[in-house]
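Following this line, the structures themselves.
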Structure P
Amino acid sequence: MGVHWTQAIMESEIRVHINAGREHYLAAEYQKALPHLTKVLEHHDDFADIHNMLGICLQHLSRTDEARLNFERALELNPAYTEAALNLAVCYNELGRYDDAKAVYERAAEGRESRATAVDNLDGYVRGKLANLHRELGLAYEGVGMLAQAVEQFRCALQLCPTFVDIRTKLATTLRDAGHIDEAIDELIGVRDAKPEYLAARLHLGVTFWSAKRKDEARAEWKAVLEFEPDNARAQMYLRMAGEGST
């Protein structure tokens with residue numbers, strides 16, 4: 001019991017260091033990120049992404065040879081880690097190892113070309129899990145106002161699972177918030193056509209049509225929602241605000 005309790009506390013502390021290290025890294029506070037990332041690797045040397053982040057921090061601090069070791073370890077753990085491979089190529093170049101830099105870069109380029117095939121070979125469960133991870137990251141970006149990055153993550157999720165209408169709807173609303181109204185409408189029409197009964201998308205399509213001054217089309221969407229769900233309070237409210245009753 002005592003051993004398990006100690007392990008749980010240790011893992012909790014490691015998660016704190018991971019979060020703090022990643023936060024400083026994303027803020028380009030590389031010196032502050034170093035002790036946290038190093039602490040994680042003292043206990044978990046098999047985290048390829050932590051090695052890559054630590055390598056980038058060291059590279060920015062002109063500690064190129066130390067950075068090289070971390071990128072090499074990241075690739076040892078995950079040979080398909082393209083970002084780490086490209087970072088390693090930069091390190092080799094800075095260290096004057098030009099042939100090594102060229103070789104690593106060429107392997108990374110070949111890996112990018114074969115990635116689509118690798119995705120096709122994933123089973124449905126893994127696809128869904130990865131798609132939802134992209135979704136969560138997209139929501140995190142959206143939460144801090146980084147809409148372009150959020151859109152990118154939602155698109156990544158949809159590349160894995162194009163039939164996830166909730167993620168496509170979220171992509172559309174984020175595009176709308178970023179001012180890309182026409183793109184948002186296209187995405188929401190796609191959801192409506194694929195799954196007419198998915199009312200969240202149709203409500204948002206109405207709002208987006210309204211934003212585009214396409215008021216008749218907006219009203220039509222909200223009325224369609226009421227055909228599926230006569231008591232839908234949101235559709236009723238939108239129609240009242242548009243100067244109509246709920247029928």
Structure Q
Amino acid sequence: MLIAGNWKMNGDPSSMEEFGRMIARAPEATAKGIDLVVCPPFVLIAKCADRATVSKVEVGGQDCHPEPSGAHTGDISAEMLAACGATAVIVGHSERRTDHNETDALVAEKATAAQRGGLMAIVCVGETEAQRDQGEALAVVKRQIENSVPTNLDPARLVIAYEPVWAIGTGRTPSIDDIAQMHAHIRTILEGRFANAPVRILYGGSVKPGNAAEILAVDNVDGALVGGASLKADDFLGIALAAPAKS
């Protein structure tokens with residue numbers, strides 16, 4: 001089980017106090033076999049990684065450039081993230097796809113770059129509300145996985161995060177049956193692409209302590225990608241501790 005926190009464009013040096021509380025409480029979750037990753041803004045990655053050195057909390061980035069270096073003003077490479085202490089990176093988040101017009105092809109390049117740089121690639125997929133209303137959700141996610149996840153990736157260092165776009169930060173979540181259907185669909189696609197190698201599938205979209213237990217108990221849900229609730233130690237660890245034991 002993996003619980004990953006995406007701080008998005010939130011946080012400053014004062015956030016280290018809250019991160020310290022996460023580290024202090026992390027053993028409660030890791031004792032249950034739950035992996036924890038926190039993805040702060042780039043300016044805090046090195047600070048967080050240094051603080052987490054003696055803990056089991058991993059630190060990740062929120063994006064990376066396909067190239068290892070070069071004339072790409074404002075961009076960050078996977079190698080730079082790793083040098084700062086990151087062990088994972090989120091690529092293809094819907095906010096990147098929308099705000100920066102990222103295509104599936106670009107996301108695939110970034111996922112490849114992430115693993116080239118020694119990072120775990122957390123590849124995000126998910127449909128908009130219009131696509132779900134039109135009955136296209138399964139087809140959209142299938143297309144995103146096929147085009148955003150190269151088959152030459154190491155499945156042991158690959159995570160898929162399913163985030164219905166319409167549920168991110170809105171307080172709305174799909175029904176449990178909808179989540180189960182989508183995660184089973186994603187599992188089938190991944191098994192066909194990676195010869196039954198295990199790839200963890202996270203659910204993201206307004207996950208909070210109050211609904212985490214029910215969501216994390218669903219078959220093929222191997223954890224959560226948490227947005228706003230990951231900014232507070234009590235909420236983030238509350239989600240992690242709500243995870244049921246799975247065989």
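FYI, it's all coordinate maths here, none of it is from the lab. A quick note: this is a predicted structure, and the numbers were derived from the prediction, not measured. Cβ atoms are built from the backbone, for glycine too; each structure is taken alone.
Work out distance in nm of label points 7 Å out along Cα→Cβ at positions 102 and 190 for each of structures P, Q, then name the structure with the largest result.
Details: P: 4.1; Q: 1.8.
Ranking P, Q on distance in nm of label points 7 Å out along Cα→Cβ at positions 102 and 190, first place is P.
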Of the structures P, Q, the one that 7 was derived from, the read-out being relative contact order in percent (Cα under 8 Å, 6 or more apart): P
Among P, Q, structure where FRET efficiency 1/(1 + (r/R0)^6) of positions 30 and 238 (r between Cβ atoms, R0 = 25 Å, to 0.05) as derived comes to 0.95: Q
P, Q: which one has volume of the Cα convex hull per residue in Å³, for residues 94-173 alone, as calculated, at 100? Q
helix-only ellipticity at 222 nm (-39500 (n - 2.57) for each DSSP H run of 4 or more, over all residues; to 500), calculated, reads -26500; among P, Q the input was structure P
Output 0.00 (FRET efficiency 1/(1 + (r/R0)^6) of positions 62 and 230 (r between Cβ atoms, R0 = 35 Å, to 0.05), calculated) maps, among P, Q, to structure P
Distance in nm of label points 7 Å out along Cα→Cβ at positions 14 and 78 was computed and gave 3.6; which structure, P, Q, did it come from? Q
